[in-house]
Each structure stands twice: as C-alpha cells, then as structure tokens.
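Next up: some structures, all given as structure tokens.
The numbers here are math on the coordinates, done by the rules we state, and not lab data. What you see is a predicted model, and the numbers here were worked out from it, not measured in a lab. Cβ atoms are built from the backbone, for glycine too; each structure is taken alone.
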Structure 1
Amino acid sequence: MRDYIVMTDSCCDLTDEMARELELDVLPLTMHMDGEEYPNYLDGRAITNEEFYRRLRAGKMSSTSAANIGQFEERMRAVLSEGKDIVCVCFSSALSTTYQSAAIAADTLRGEFPDAQIFVVDSLSASRGQGLLLYLAVQKKREGLTAAELTQWIEDNKLTVCHWFTVDDLNFLRRGGRLSAGAALLGTMLSIKPVMHTSNEGKLVPVAKVRGRKASLKALIDKVGELGVDLDKQVMFICHADCLRESEEVAAELKRRYGVREVYIHYIGPVIGSHTGPNTMGLFFVGRER
C-alpha cells in the first residue's frame, strides 16, 4: 500500500498544534482587510485570531477569497513527487470554490502522475465541523485504512457530523446576503438570536429564532441531546468568535448533562469569522443525522 497524506484547507479552524498532531497538510484561504492580504495560516503568523476580532469590533471590514487551483497544484505536486497519494478534504462547496479548485488541480495532476491516487472530497462542512470530520478520519487512517477506504469512510460518515451555530450580530448575516436589512434591524431591536445549522447540502441554514443569548446557547446544547449518539464516548468541538468564557461554560454543561468525554475549544478563524462576526459560537458532534 502506498503511503498517503490527508490534505485540507484552513477553514477547518483546527489549532495549529492539533493539525500537526494529525499530520494534516493545510492550505490557507485568505482574508482581506484595509487593502492587505492575510493568508489564514492556522498558527496566526499573518494575523492572530485575537487581533482579527479586535479589528472587527473596532469597525473594520473584511472580505475573503478561496484557495485557488495554483495553490493546490503546487502543494499536491510536492506530495506526489515524494511518491505519496492524497486524500484532500475541502471546505463545503456550497460556501466556497475551494473544493472546485482542488478537484481541477487533481484532474490536471492525474495526467502528470498516472500511478498516483488523488481523492478530493467535498466535506459539506464548515469550521470545526470540518475539523471534527478530519479528526475522526485520521483516527480511521491510523487504524490502517487505505486512501480509497478512507475516502469512502468520509463520504459515508460526513453527514453524521452535526453543525449547530448561533450568531450574535445579525448585521454580519445581512452583509453576507443571508438576512434582509429590515430583518436584521428588527432582530437586533428584539434581541433575536438565530439558531442555524449546516445542512446536508453544506449550506448555512437558519432553523429557529430565540430571544436572548442564553436561550441561543441552550438551544445548541439541547440539540446534542436531540441528535447525538453515544454522547459519553464522544469528542466534541466548539468554535467561537472571541467568546471563550461562554464556550467554556457550554463545554462544562455538555460534560455535566451528557457525560461528554472531551470538548476541544478554539477560535473561528478570520475567513469564516469575516462572515459571521464576533460572538458567534458553533457546536459540533456526531449524531444520527445533521
């Protein structure tokens, strides 16, 4: 069996430490602010998560761009030249062109490396939901699955990774075209907090509206009990947009209520954070369905 690596992109929002421990090859997407480009490296070398959210809270505007074909060709060619195969797991195609770029690059390189296997998977996931899928996949890789077997495992299991979010500032959804200006204004006045999830199509979809921040966080925790399986055996992930204390409170409640084994917490990176804004929180776990 040829050796292979698992490749992904920075929208997995894993810590740099965990990405290294999982032996992932991670390509950065890019955040743009004040005319400058900031590649979204997981180690924060271009801009730290703390600095990014400080600027957002100060009123700075940001935009983003996907990883492009050339980036994937360069990185994939380097791996293939070492005689290794690739399983590339990408940010949801419903939210970014990153997956399409990886697929095009792989098609080009299959002609250049006819003996190699290059698998490109649309994770239909976002942020640490993508990260949790990768975490679980690497455990399977370490059990001895081949590249083809791992690709099939990911395809078979990606829709069991549940993604539940709440957004604090509705104006970021308005800027992204996911909410009308009138609805954003009214929702802000009434302290409405949307509860959202990533659908089977990989889209961010509003599911419910609740009054107040505490109610929105409780709704996320309740979804674990509604959808989750084998909760006392699970490792769960939380992402947050500069609201660590609340994330720790949610993690503690997950352990208290459901006996969850471990909860890993980290920032939403600058790329996804550009579209969700400060104080967004996401909760990711394995369930019967999304």
Structure 2
Amino acid sequence: MTHSKRYGIVAALSKPEAERLGLEIADWLRQHGHEPIFEADLSAHGTAGIDAVVVLGGDGLMMRSANVYPDVPLLGINFGKVGFLALVEQQDWVPALEKVNGGDFSIETSSTLEANLLRGERTLEQGWAINDVVIRGGNRMLDVEVYIDGHFVNTYPGDGMIVSTARGSTAYCMAAGGPILTAGVRGYAIVPISCHSPIRTPTVVSEGVLIELVLTNDHEGSLILDGRTATEVLKGDVIQIRRGVHTFQLVTFGTTNFYDAIREKFNFQIRPDVIPTRRPQAAPGNGHGPTAP
C-alpha cells in the first residue's frame, strides 16, 4: 500500500475543460487516500510537503508553473498543441497517476538559466528561465558582442541572440537554426537570430561558464526570459547569463522517447513511410523524456 501523498493541482484558466478535469482528479485522489491542493492554496502556503504538482494545460503553463513552484516535480496533462513538457494525454491521466502513486516513474532534472543586467554600476536581477534567455531587437538591427568566461568571441549584427538550455533547444533555439540538445547534454546553445554576417554558427558551451551579451549600438532591444519580456536593453548594457540555482523537474515514464517525440510532434521525418531496419532499442536505466516545448 502506498503512503498518502499531497498533490498540487494547477489548471489552465482559459480552458474550462482543464478546470473540470482538475476537479475530477481531485476527487480521484481523495478516493485513493491522497490530498489535492488547488492553486490558490499552493500560492498562499507554498509547496512544502508537496510530492508533485499536476499541471493541466500546455507547455507554456508547465513553464509558468515551474517558475512559480521551482524544484518541485511537475506532472503535465496536455491541453496544448505540442506537449513536450505536458507528456500525458488527457485520456491517460488515471494510469499516469497510478504509476506515480506506485513509484513507477522517473524525475528528469534539468538545469535552468539565471540572468542579470549590468547597467553602469548597478546589477539588476532579471530572474531565471527554463528554456531560454533572449535579446531581441525591434525593427532595427542590433550589434551584440558575446563573451565566454571573459573571453571575446565575436560581434553578431542581426535581430538578437538566444542562449538556450538543452530543454529549450527544441523551442526558439531550433526555430532560429540552432542545434537540438538531447536529454543529458550538460550545455547551453548560443544562437544568433537572423545574423547579417557569414559568421553565424551556433555555439554550444559548458553549463559552468559565464556568458555575457553586450549591446554595442544605439538601437534598443528587449530582454526576454521564456517568452516573457523582462526589461529593455540599452547601449552598453551587459547581460550576464549563468546556470540558475533552481532546477526544472519533470515526471516522466519509461515509455517516453525523445526521438519518437521529435519525429511525431514536428513531423520530423525525411521519409514518412520509412520502416527502420533495426528494432527499437530499450534505453539503459530510466527512460529520458523530451527536452523542451
């Protein structure tokens, strides 16, 4: 018999069907001897003693929940379109919770990014991101210098710059031509956006480095963390980016396969009707889930 667990429940406010399922999940948890804690109480009292948070929404709500409830395992039930973080489809929520209650799951822990803005003598904390930290221009080209551990790399004229975690590599990073970093890669991708130069190759660096982005021309930009605008960026500003103190923790199951997810969710197949010549191989140890929305 499993011991009683406490589960947070966060449902997308814009989706009435998610709220209805949240109530159904709460009833199911009570019937099985567990305690559901809804979002209002989570926000008021914190996540101390919470075993996991069940998120009913898309990958965007998963990221917002991770920012509000850091370092707590998240179980995502997909009400969005892609479902790289919200791994469980709506019809599968009962077997998913049964597995969690029975300990038949893994927790995939991913690093995050922390960003600070240096303006003159001031250091302004900007928060942390699960997917990426971005400097983005408007209608005018930005000149962005990149430094790694104090070493000058290059100046990139273009629409801006992305610094992405492995989990975020299938989001804006991939869309801008950056690499896909699979689960377990301990590095960050630095990707120029629409760079107006032949020198536009993305770079992958160790998680332990300090990344600095310096805006060197007069055109203002925006600092964006996980799609949320944090502040404006002015000439001479330095954005310091390093590994965050928080982690993103995702509940996954052994059936989750990153490579299947890439092919299916992005229709990422050169020949859709191809039949592999080798049987699928079981991953050693615990399965690794997809890395990003």
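What the table below lists for this structure:
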item: Parent structure of the calculated result -13000, given that helix-only ellipticity at 222 nm (-39500 (n - 2.57) for each DSSP H run of 4 or more, over all residues; to 500) is the read-out and 1, 2 the choices; result: 1
item: Ranking 1, 2 by distance in nm of label points 7 Å out along Cα→Cβ at positions 8 and 72, the structure that comes out highest; result: 1
item: Ranking 1, 2 by Kirkwood radius over Cα pairs in Å, the structure that comes out highest; result: 2
item: Origin of the derived value 2.4 (distance in nm of label points 7 Å out along Cα→Cβ at positions 24 and 168; candidates 1, 2); result: 1
